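What follows is a set of structures to go through.
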Structure P
Amino acid sequence: MTTAAPATALAYPADKLVEFATQLLFAAGLGERKANAVARILVDGDLMGHDTHGLALLAPYLAAIEAKTMQVDGEPEVVADAPAAVTWDGRRLPGPWLVLKAMDLAAERAQKFGTGTVVIRRSHHIACLAAYLKRATDRGLLMILACSDPASASVAPFGGLDPVFTPNPVAAGIPTSDMPVLIDISTSATTNGLTKRLHGEGGKLPAAWVIDSNGNATDDPSVLFSKPAGTILPLGGLDSGHKGYGLTLLVEALTGGLAGHGRADDNEGWGATVFLQMIDPRAFAGLDAFTRQTSAVTQQCRESRPSKPGTTVRTPGERGLERATYQLETGVKLHPSIAPMLEPWAAKLGVPIPAPLVN
């Protein structure tokens, strides 16, 4: 008996991938500005190595447009507008486009008032949180971003067996005088995207991050797809998952609570409730004073003796930024599962797939 060789991850020029994704979304019915905004965020996710939240999401987005569960026309509705706090109803418009638009507004308010916060209810899915952060730190702004999906539940509360939450990621971009700190973590032990991919491939998680329906911890993601289904553990797992549980509830308050729309409401399908805050250090002790402190502490982190010989201590986001720089020069390596998902859409919408780079 022979086994098939593992699929090869092919590399593509980043600009060609943005063009390809933009054309697919445009052909599906999304306006050019919205299509390009979504495409840029998806490709940025792959550039940084977040390959479950980059172009892996394009086929589901196209399906959502076709099913009219992602809306294509119009603007968000303003629900509330205080000087430094704005609430939008996203009307299930494309999440990446909404977040980029909200970032511009929050940055404008932060430059006037010190902080600017936008919460969005009824956004569609917003993709990779890390993909937004450098856009803020490049402007000398501290950014906090979090989201939840009230239509879905795959994460149990600490000590429970029944899912209540989604992985509820929280992210932050912190300016320094050199490389920014880009934090993007789930408040759960793993994500829906990774467990779904590994389940399809017959793979295992790096550690026992999920539990079966009886509460037994395991590294086998298939327990999430069995009946009765298991759940993802909060960040910290069985030992210290009360910490992740607390962070998850904080994200729920910042998103569903402030937006006035969440798990108390009817299920409207896959999407996001979003909290986005910009903080301008210039309104506090000043940007130079801020980056003096953040630069000192990150340098002290890098100078810490590594626990494993031959390694170095990195700051959050450092590897992703280095990978993005490298892949902009050498091509973006797409996970082998992504192209087969997009080929039917390319054929259906009449958009040619870009040629991969030749090694």
Structure Q
Amino acid sequence: MRYALIGCGRISTNHILAAKNNHLEIAAVCDILPEAMENVLAKHGLEQDSSIARYTDYIKMLDEVKPTLVSIATESGIHGQIALACIDRGIHVIIEKPMAMSMAEADEIIRRSREKHVKVAACHQNRFNVAVQKTRAALEAGRFGRLSHGSVHVRWNRNRGYYTQAPWRGTWAQDGGCLMNQCIHGVDLLRWMLGDEVEEVYGVTRQQFHDYLEAEDVGMAVLKFKNGAIGTIEGTTNVFPKNLEETLYLFGETGTVKIGGTSTNNIDVWDFADETEADAANKNLKEATSNVYGNGHTGLFADMVQAIEEDRAPYIDAVAGRNALEIILAIYKSQKTGLPVKLPLTDFASTDMAGTF
């Protein structure tokens, strides 16, 4: 399967590795900076591979290379427009989080992909973490009983050097703040685990220590689910002196799970009323990862390839990407208005937050 990558920044190495692990034909890479393309290819020993075309114009690349599958790993603000360009050409696409920066653009990606019969996967790769998959299996088997509540904590550190490395970071048009950039994976997991159907969101955000940004560096929210469960979110880049944790808690009538580690990759607590001998392997499960992005990209790519071949929806489809984005934008809108926000959210964008701080 012919594959191309658009955007060769920080996360792109995980995309190239996933493409290699799934034996895709890496036909082209694209970035406005030629050195970025060479750097990511060199990390995987591909810098001398002349069969991999290099482009600085993604439209030209799409039209000339005609890949079957593209992954988008650019700055967030242009994810949507690139995805739509791929969809209009019948090219299947994996979109890094967030899939868009406005509800209108996310909804248009869903609408147009259905119209054109194109597969779209949202890159929420932590769903493929071993700890997350074990927990999801227990949830689907009914082992938690009735859900009470859950929470996600993303307690990380991002210093000035991180933001100056790429000037689009922390801007409303291209990135958003810690909730949109760092916390959205945890938000995706929380919404997915607690039943997906959210009625209302109330959130508060602040910019405490990063006054050189446009967006927030800490945010907290409460979610009311239609099934009666309550969710809470804490996301921040203010933890001193380094990343502390990305943690997901689920509390049910007959089960409690805490998934911890730096990227929800370990099981810290695994307690069920119907405990069996097989549960022993899940207690203190640890999945080794080389960075905070985890190992999930390879599984996500494998599922997408299979979805294309089998003509089915990907495991993490565009609706899942929209759902995670909707929660972040609802928190932003709640901060702006000072009021709870009813879902579904239809007409809000990150740029509506301009001037907040």
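Values quoted throughout were computed directly from the atomic coordinates according to the rules given, and no laboratory measurement underlies them. Since the model is a prediction, treat every value here as computed from it, not as a measurement. Cβ atoms are built from the backbone, for glycine too; each structure is taken alone.
Identify which of structures P, Q gives the largest calculated value of distance in nm of label points 7 Å out along Cα→Cβ at positions 37 and 333. Going through P, Q one by one, distance in nm of label points 7 Å out along Cα→Cβ at positions 37 and 333 peaks for structure Q. Out of P, Q, which structure matches 22.1 when mean count of other Cβ atoms within 10 Å over residues 13-20 is calculated? The value was obtained from structure Q.
Which structure, out of P, Q, was Kirkwood radius over Cα pairs in Å derived from, given a value of 21.4? Derived from P, not from the others. Of structures P, Q, which gives -12000 when helix-only ellipticity at 222 nm (-39500 (n - 2.57) for each DSSP H run of 4 or more, over all residues; to 500) is computed from the coordinates? The correct label is P. Consider the structures P, Q: one of them gives 23 for relative contact order in percent (Cα under 8 Å, 6 or more apart) as calculated from the coordinates. Say which. Going through each structure in turn, the value belongs to P.
Which one of P, Q has distance in nm of label points 7 Å out along Cα→Cβ at positions 77 and 205, as calculated from the coordinates, equal to 1.4? It must be structure Q, since only it matches.
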